[in-house]
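Novice: Next up: some structures, all given as structure tokens.
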Structure P
Amino acid sequence: MRRKLLLFLFIAFAVGAFARHPAGTVVGRWTGTWATAMQTPVKAFMPYNNRMSNRSVRQMVKVSAGGKVIRLQLSNIFSDKPVVVRSVYIAHALDSFRIEPKSARYLKFSGKDEVTIPAGRSLFSDALVFDLKPMETVAITINYLTAPRTPTVHMGSRTTSYILKGETTPETDFAHAFRYEKWFNIAALEVLGTGIRTFAIIGNSITDGKGSTTDQQNRWPDEMSFYLNGPMREAMMASEKNAGYKQWSVLNLGIGNNRVLSVGYGEPAKDRFDRDILEQHGVTDVIIFEAINDLGNSRDGVTTALSVIAQYRLMIQKCRRAHLRVWLATITPMKGAGYYSVNHEVGRRLINQWIRKQRDADGYLDFDLLMRNPTNTLALRPEWRLTDCLHPNALGYREMGRYAAEYFKSH
């Protein structure tokens with residue numbers, strides 16, 4: 001009884017971004033442990049009926065940091081009609097669709113199961129007691145009542161979602177559900193805690209994970225999270241740079257075909273940076289890894305590079321004002337890809353040279369140096385790339401994630 005009372009009191013003080021004892025001592029804050037960037041659907045990549053009215057959608061996410069109290073953010077920011085949700089429940093996952101039914105807990109919204117998300121808005125659930133383990137996969141199942149014809153989604157989930165007609169419960173079998181590699185309306189999962197260093201990454205398809213393995217969660221940010229919280233955890237905790245941290249969270253806000261300056265898929269990075277990065281809760285570090293799509297679609301690589309650099313400077317200034325550490329990443333090689341031209345390569349070199357020489361950011365990840373072919377430095381290593389010569393493969397992402405984790409052990 002006493003334990004339940006203490007837990008109730010703990011949750012009661014979880015108001016806004018912080019939880020406090022009556023004396024005012026901070027005992028925790030909301031920190032993202034998983035997030036994804038929202039966008040509008042592109043019909044060519046979402047060819048099926050995307051209206052989720054009277055459907056149940058089970059979506060799997062792999063978190064970084066763990067915690068005892070969680071909350072979920074649902075987003076309807078790119079839809080022109082409200083979403084009405086009957087209920088949402090979260091559970092520990094057994095595999096790609098099965099859950100532990102006894103672990104399922106229903107998320108509440110102002111104390112109720114049902115919630116309406118207005119057009120153009122997002123909202124958080126109430127705080128929920130849930131034993132979320134670091135690096136585990138959980139299933140979030142949404143029972144929709146009505147949903148817009150054009151939903152708010154993340155197209156490049158690289159993770160299978162499972163869709164059934166009607167309302168489901170934790171005991172429902174999803175084995176024969178329709179399978180679709182998209183995320184609907186789920187934007188962030190947060191934990192209430194302390195001692196978490198949290199990285200928010202803005203990027204394109206290389207960060208979003210094109211070339212990674214479906215349902216294996218092996219994009220480079222996933223691999224970075226794995227090394228930080230697994231093999232390198234003790235070394236991270238022993239580092240002076242990480243004094244006081246016990247866990248590391250990595251939030252992947254990449255979008256395929258995203259650009260800094262112009263519209264590809266999703267809003268340009270210059271427009272979505274405030275929402276997708278600065279509005280994430282608990283962030284301590286920002287990583288900026290964009291611009292290859294700007295160069296690949298440009299008429300003048302130098303002009304584009306200078307415009308990208310100007311936007312990077314603005315992003316860095318915003319991070320400074322928010323008291324966040326900020327890191328840049330060099331653009332990876334692209335010779336052999338359709339994007340490659342001498343003109344575009346000049347722009348890539350210009351951006352990379354600036355990244356290496358600038359002192360505005362706290363430092364940089366040299367993905368160009370890591371991923372280049374030693375015998376043809378304008379191209380990716382053949383063993384670490386897809387046949388498109390633009391994207392890394394799963395092995396390449398593993399090397400990127402391990403390199404990034406090693407870098408932050410001393411930065």
Structure Q
Amino acid sequence: MSKKKTAASALPDTLKLNLGSGNYPMDGFENIDRKNGQEVYPLEFPDACANEIRASHVLEHFSHRKVEEVIREWVRVLKPGGILKIAVPDFDLICQWHASGQIDRAEHYLMGGHVDENDHHGTAFTKQFLCELFYAIGLEDVREWASDNADCSSLSISLNLQARKPVAIDVKADGLHWIIPTARYGPSIFHKSVYDAMNEIGGEVHMTGGCFWNQHLCPAMEGAANQPGCKYVLTFDYDSVFTVEDIRTLYAIMETHPHIDALSPLQSHRGADKPLFTTIEQRGHIPRAWLDQLAFPAATTHFGLTMIRPEKLRTLPHPWMVGVPDATGRWGADRIDPDIHFWRKWTENGNTVYVSPRVSIGHVDEMILWVSAKDLTPIYQKSSDYLRYGKPLEAK
């Protein structure tokens with residue numbers, strides 16, 4: 001099969017490639033191997049024709065000067081939104097096991113078995129190195145994958161990573177339903193964010209407002225979710241600052257990641273030096289590697305600019321948002337706010353919520369401008385700091 005002889009229209013819509021299949025062909029895949037007179041590089045397939053490409057312990061046989069070019073060739077054949085699965089020997093693990101005496105000799109894993117002219121390795125891979133290659137090429141949603149065959153991907157020293165080819169998404173004219181708060185007028189910069197995005201993207205508007213914000217947000221979300229043609233419910237707050245591109249990125253992630261039921265951007269907590277999300281194992285920080293991902297799972301998040309699948313809202317039991325005081329009956333630090341109650345209920349009912357570090361939005365914070373009584377220079381102070389510490393000394 002060659003690019004010249006085979007047009008994309010002649011290929012099945014469900015095409016999947018198993019590169020370097022060897023003695024382990026897989027059902028449902030086009031199994032490609034040099035032993036069958038086929039090469040894994042370059043591929044004899046047209047652009048954007050495969051839904052999935054699987055390469056188990058193939059990439060390490062290429063020179064370290066060549067591997068990025070090889071991956072780019074595989075990505076060329078992959079459809080937008082398609083998955084690339086790569087398995088290679090894990091250099092870090094091999095070294096660790098060799099140093100601890102768990103394996104006597106590491107040469108076989110690192111350099112190949114040398115049983116024939118094809119059994120030589122040209123590259124050693126760490127998880128960080130393979131991730132960097134994926135991101136350099138523009139792939140996203142990098143994650144580990146479990147072996148699905150008895151080939152070398154099932155070995156304990158195998159590093160199995162997959163990534164997704166991005167999809168170019170046109171948000172305009174799709175079923176986006178905006179939940180717009182009107183309880184407070186809000187800063188003018190907020191209105192610019194809304195007007196700019198709606199002017200370019202469009203969508204149906206659901207206005208909501210009132211001093212008991214949760215009592216108005218819930219029916220607005222439910223009403224939007226029940227509208228025919230609603231594809232996503234988009235909530236945001238009056239003090240969120242964002243761009244059209246922020247919405248496009250969230251939309252593209254949701255389109256290409258069906259396992260994500262709700263997606264929020266990074267947003268800072270007002271009055272505290274921490275972001276507005278928690279993880280399942282909250283320890284005050286997250287691994288640095290998480291920030292290299294397209295999105296990571298969270299336990300709770302915010303409604304500042306959050307995209308939600310309406311079908312998940314339609315099956316979520318009520319009540320959705322309930323404020324719960326602390327053990328003393330007071331609204332202290334251990335209280336449960338209505339939004340946190342929502343996200344706990346959301347995940348308890350089997351839904352997922354993710355945060356994307358690819359999208360960071362602003363959170364308007366009031367600033368007090370003082371003037372120094374000594375030299376007339378301006379003094380800037382957050383309103384939260386004024387409530388905590390009072391008037392700055394320089395202005396007294």
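Novice: Of the structures P, Q, report the one carrying the highest value of relative contact order in percent (Cα under 8 Å, 6 or more apart).
Specialist: Details: P: 17; Q: 12.
Top value of relative contact order in percent (Cα under 8 Å, 6 or more apart), among P, Q, belongs to structure P.
Novice: Additional query: Which of P, Q yields 27, 58, 15, 0 for P(r) over Cα pairs in 20 Å bins from 0, in percent, as computed?
Specialist: Details: P: 27, 58, 15, 0; Q: 22, 44, 27, 6, 0.
Of the options listed, only P reproduces it.
Novice: If you don't mind, another one. When you work out mean count of other Cβ atoms within 10 Å over residues 49-56 for each of the structures P, Q, which one comes out largest? All intermediate terms of the calculation are to be shown ahead of the outcome.
Specialist: Working: P: 17.1; Q: 23.5.
Of structures P, Q, the maximum of mean count of other Cβ atoms within 10 Å over residues 49-56 occurs in Q.
Novice: While we're on this one: Given that mean count of other Cβ atoms within 10 Å over residues 97-104, derived from a single structure, equals 15.8, which label among P, Q identifies that structure?
Specialist: On the way: P: 15.8; Q: 11.5.
Going label by label, the one that fits is P.
Only the coordinates and a few stated rules stand behind these numbers; no lab work does. Remember, predicted model here, so these are calculated numbers, not experimental data. Cβ atoms are built from the backbone, for glycine too; each structure is taken alone.
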